[in-house]
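Down below are the structures I want you to see.
Read-outs: derived from the displayed coordinates by stated rules, not from any lab. On a predicted model such as this, the values are computed, not experimentally measured, just so you know. Cβ atoms are built from the backbone, for glycine too; each structure is taken alone.
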Structure I
Amino acid sequence: MLGFFVLSNTVMLILPLIFKRGMNLSYWEYKSWFSNVDYTVIGSGIVGLTTALRLREKHPKASILILEKGILPQGASTKNAGFACFGSISEILADLKEHSEEELVGLVDQRWKGIKSLRSLLGDTNIGYQNNAGHEIFLEKDEERFQYCYDNISVINELLTPVFQEEPFKVSINRFGFEGINQHYITHIFEGQIDTGRMMKSLLAKAMKSDINILNSALVESFLDTGSGVEIKCNGFQFKTNKLLVATNGFAQQLFKENVRPARAQVIITKPIKNLHIKGTFHLEEGYYYFRNIDDRILLGGGRNLDFKTEETFEFGQTSLVRHKLKELLATLILPRTPFKIDYGWSGIMGVGPQKKPIVKQLSDNVACGVRLGGMGVAIGASVGERMANIF
């Protein structure tokens with residue numbers, strides 16, 4: 001009761017509200033972080049941070065808060081393989097079965113603009129951007145798939161040239177010595193790679209420099225749009241914000257109902273390999289496997305097509321089934337004559353659905369979301385964040 005005697009009458013009006021809501025916040029905490037919040041963003045990944053930065057541009061004096069459940073951005077933004085990609089040719093042909101040509105061109109255009117936006121926002125050096133091209137490789141047993149893609153290169157190039165202002169796909173030879181594959185790749189000349197860690201550190205630094213508060217280990221359990229604002233309940237405290245923007249991608253179903261499912265992606269990385277000659281980003285089996293060079297290592301991910309049901313989960317982790325397959329690909333296809341050792345592995349959670357078109361929409365008067373990035377978060381995250389910020 002000592003606090004009530006010392007504090008002013010105005011503060012006494014605030015504290016009963018805090019206690020009534022079950023908050024465990026001090027006066028200083030409430031006043032500094034949770035009082036008069038204009039915009040709250042859930043998720044500090046690429047979408048969440050670019051949303052907040054765009055809001056700061058539009059509203060220089062607004063109070064902006066980001067809530068992140070992990071000690072680092074959870075989900076996929078710090079877990080991905082760092083592909084600045086727009087879809088391999090087999091992925092694009094597969095997408096045409098679920099999307100119209102107009103929708104597909106729109107998706108690829110959004111990815112292209114999203115990468116350019118990210119590069120412009122942070123600078124190539126700060127994200128470790130390199131344009132070494134992206135190559136789709138085809139197993140020897142997949143001759144039919146290769147031929148189908150090969151036969152449609154001109155069709156897809158004609159479709160996508162207005163996006164890139166140049167034909168993006170061409171045929172190139174197997175110059176990296178992969179075994180058990182067709183001796184030709186189908187290459188996307190505009191595909192690049194980034195350093196995911198440097199990119200996220202740069203985004204976080206820019207947000208903090210822009211006077212955007214970021215709170216980690218703040219798990220949002222529920223929210224309620226009251227019409228005059230949004231009541232947010234977190235693990236241990238509650239507060240009110242004028243507007244709420246949800247950028248939780250694969251975890252969206254934990255907060256509201258939309259057609260987005262979690263999809264776990266497992267990744268392994270080798271220890272440094274002396275004189276590693278492989279350079280670029282590579283796709284295999286419609287993008288279900290992917291690998292690249294990074295710091296004299298090979299990073300390899302994928303394999304959820306081995307067991308879709310198990311990989312549709314909110315839980316991080318690795319399975320022996322997928323890990324064994326990834327190691328097999330390293331030993332037999334990628335590095336068949338090169339000794340290597342696995343350093344470690346990890347996983348990330350993507351958001352997927354029946355279509356790859358992201359869900360960017362207003363859910364109620366004061367709540368909006370930008371989720372279901374379909375495994376293309378690096379490419380479209382920045383543009384989704386900008387779109388979501390423009391809703392309010």
Structure II
Amino acid sequence: MVKVEDDKVFANNESRLKFHQKLRSHNLAEGYSYDEEKLKPRPYWPTEPKNNVLPYHWKWEVLGEIIKESGELVGLGHGKINYDRRVIALTNPGLENQYAITTSFFADFQYIRPGEGTPSHRHTPCAVRFIFEGKGWTTVGNENVDFEAGDIIFTGQFAWHNHGNKSNADLLFLDVLDIPLLQYLGVSKWEFDYWSVSGSKDVLAAPYDVKNYDDKIVRRSDLRVCGEKQVRQSEYFNHLRFKEVREILMNSLDKKNPYDGVMLEFTNSENQGAIGPTMAVFTQMLPPNEKTLEHRHTTQTIYVGVEGHGKIYVDDKVYEWGPHDVIVVPSWMWHKHENSSATEPCFLHSISDASLISKINLFREQRKLPNGEVEDTMWTNKYFE
């Protein structure tokens with residue numbers, strides 16, 4: 001019997017290479033790897049819950065002009081020079097040019113010029129849209145809503161939907177969808193043939209019965225308007241108006257926590273759970289001069305600057321953000337926030353995969369206390385409690 005501790009039993013590099021090639025020819029791979037002539041654990045045995053996603057900051061002062069260039073290159077619609085959506089995707093530098101901003105989410109900027117509208121399509125991925133500039137509308141099913149800068153729109157799984165610009169100014173917004181996750185699981189499906197529903201290729205968009213349905217009625221489960229059909233099903237469609245939520249945030253200073261300032265979750269109005277099965281959406285406010293404590297958690301987060309200016313510290317890096325900037329904070333990285341103003345509050349929206357991670361009982365958060373000690377939730381099915 002050969003003793004494992006005897007270095008002479010290990011083959012030389014040439015023999016290892018030949019064995020590696022033999023394995024690959026049969027679609028096999030080593031469940032181990034080498035490091036300076038020594039065995040080390042396989043790559044899929046990480047000692048920290050991280051992936052290849054890197055922190056990154058997209059500045060609007062650069063993005064805005066680049067996105068508008070696409071308006072000269074592609075139209076909206078169907079045909080040789082028209083496309084279903086005019087979008088510019090954000091690619092994370094750690095994911096080797098994949099169409100992904102994190103391992104869970106795809107993100108793009110959508111640009112719709114005055115008077116333009118997009119054809120109706122549908123898909124199994126959920127979508128959240130953060131409105132940056134302009135005024136527009138979205139139709140989902142038989143309901144249509146108007147939106148403006150700062151608002152958030154949620155579109156659920158496999159509902160026909162389209163968007164349009166109702167103003168004389170450009171409309172720009174950020175889309176975030178769970179495409180990479182669904183693609184990996186083999187359940188991502190898209191349909192663009194709305195004419196199969198409408199019966200005509202000349203009819204590109206879905207009609208609607210109700211416009212700007214009152215959210216407040218839907219949010220009160222104990223109140224319904226007599227004789228009026230409740231249209232909105234929030235698992236397919238929901239709308240958060242920034243004007244309303246800004247006031248709520250400003251009046252919620254008593255709910256401020258030391259890690260995120262005043263933070264509220266945009267929930268499903270039917271059951272008060274996460275807005276989507278794979279995504280959780282938040283909006284937060286940092287009072288003037290606010291500096292939060294550090295924490296980290298097993299969720300990947302995309303932050304969107306809404307109003308004011310601030311800083312996000314991620315490990316040893318500092319990202320100074322302004323309105324419309326986009327910042328990715330990967331899973332399990334220490335981070336904290338700071339408001340750059342001594343007189344004005346600042347506001348952020350964010351989206352993470354906390355809804356998904358909690359479903360598999362693997363949400364975990366570590367918080368640094370003021371005395372430097374670390375508080376640990378361990379693994380749980382609840383997030384940010």
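Which structure, out of I, II, was Cα extents along the principal axes in Å derived from, given a value of 80, 44, 39?
I
Suppose distance in nm of label points 7 Å out along Cα→Cβ at positions 256 and 280 works out to 4.2; of I, II, which structure was it derived from? Clearly, the read-out refers to I. Supply the structure label, taken from I, II, corresponding to helix-only ellipticity at 222 nm (-39500 (n - 2.57) for each DSSP H run of 4 or more, over all residues; to 500) with the calculated value -9500. Structure I accounts for this read-out. Here P(r) over Cα pairs in 10 Å bins from 0, in percent, for residues 248-287 alone was derived from just one of the structures I, II, and that gives 30, 43, 26, 0; the source is II. Which structure, out of I, II, was distance in nm of label points 7 Å out along Cα→Cβ at positions 120 and 360 calculated from, if the result is 3.5? Answer by label: II. Name the one structure among I, II that distance in nm of label points 7 Å out along Cα→Cβ at positions 80 and 344 of 2.2 was derived from. This figure was derived from I.
Starting from the value 25: which structure in I, II was relative contact order in percent (Cα under 8 Å, 6 or more apart) calculated from? Derived from the structure labelled I. Can you tell which of I, II yields 52 when percent of Cα pairs over 22 Å apart, for residues 96-263 alone is derived from it? The correct label is II.
The value 2.8 for distance in nm of label points 7 Å out along Cα→Cβ at positions 64 and 112 was derived from one model only; which of I, II is it? Only one of I, II returns 2.8 for distance in nm of label points 7 Å out along Cα→Cβ at positions 64 and 112, namely I.
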